[in-house]
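The data blocks that follow each hold one structure.
Read the figures in this text as sums done on the coordinates, not as results from a lab. If you're wondering where the values come from, they're calculated on a predicted model, not measured in any experiment. Cβ atoms are built from the backbone, for glycine too; each structure is taken alone.
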Structure P
């Protein structure tokens with residue numbers, strides 16, 4: 001008999017086997033839980049009111065907007081189902097968010113089925129994304145070109 005077994009003859013909680021698929025989904029579930037916690041916090045604590053969140057370090061140091069500036073306010077607006085407000089704060093985040101959610105769904109599916117990633121993102125896609133982010137970064141800091149990109 002197992003020394004950790006109880007007087008009833010059943011094994012301990014440590015003896016219970018968790019299915020592999022559930023263990024493999026722990027990381028994507030944790031990421032989802034953290035994300036829901038962040039969005040819930042942003043839904044309740046308005047980033048439009050001063051004093052709740054720190055200033056963007058890049059904005060504070062340079063006086064220029066980074067590609068992420070306005071993301072907290074955009075997520076706050078999305079949590080309140082205000083797509084127009086979110087677009088006004090950070091259109092890049094609004095465009096990227098469905099892809100991030102899609103990548104998370106694929107991560108869960110791979111974890112659940114036990115499949116390895118079949119292929120990595122092509123290098124040309126990564127370079128394209130980086131170029132688009134850099135282009136967006138420059139545009140949002142040149143008011144004469146795209147004043148609507150500033151948060």
Structure Q
């Protein structure tokens with residue numbers, strides 16, 4: 001029996017490898033986004049702590065030096081949060097590009113798999129036709145031999 005060989009198997013293999021690579025890059029970028037978001041949340045927590053400290057300083061005593069230092073710290077934390085938010089947005093843009101690349105790689109692989117399935121279906125059809133042809137020839141041969149024996 002004939003063996004099915006997909007002539008573009010190397011392209012399918014390459015598409016599968018590219019898809020796996022895109023998945024790994026996407027996962028790595030997702031980790032980077034998560035880390036950037038954690039840093040941003042940490043900065044927000046620190047600013048919140050400074051704001052709590054500012055309330056406490058206002059309630060306890062009027063130490064102007066501590067209050068000015070605290071206000072400066074809150075301002076600096078605000079700037080750091082803005083900068084970190086920009087980093088998060090940049091990382092998310094990179095993540096979106098990785099997602100698009102992954103979708104494209106998946107689409108390419110699926111296209112090759114469909115082509116392979118179609119080629120296999122064509123192969124089965126041709127094989128069935130060949131078997132039918134051989135059966136017809138065998139039947140004709142058998143019929144001819146029986147007819148010759150009767151004559």
>> Computing FRET efficiency 1/(1 + (r/R0)^6) of positions 87 and 127 (r between Cβ atoms, R0 = 41 Å, to 0.05) for each of P, Q, which one ends up highest?
In response: P
> A value of -18000 was computed for helix-only ellipticity at 222 nm (-39500 (n - 2.57) for each DSSP H run of 4 or more, over all residues; to 500); which of P, Q is the source structure?
Replying inline: P
> Comparing relative contact order in percent (Cα under 8 Å, 6 or more apart) across P, Q, which is largest?
Replying inline: Q
> When FRET efficiency 1/(1 + (r/R0)^6) of positions 31 and 55 (r between Cβ atoms, R0 = 35 Å, to 0.05) is calculated for each of the structures P, Q, which structure yields the highest value?
Replying inline: P
>> One of P, Q was used to compute log10 I(q)/I(0) by the Debye sum over Cα atoms at q = 0.08, 0.13, 0.17 Å⁻¹, and the result was -0.56, -0.82, -0.99. Which label is that?
In response: Q
>> If you rank structures P, Q by FRET efficiency 1/(1 + (r/R0)^6) of positions 39 and 119 (r between Cβ atoms, R0 = 25 Å, to 0.05), which sits at the top with the largest value?
In response: P
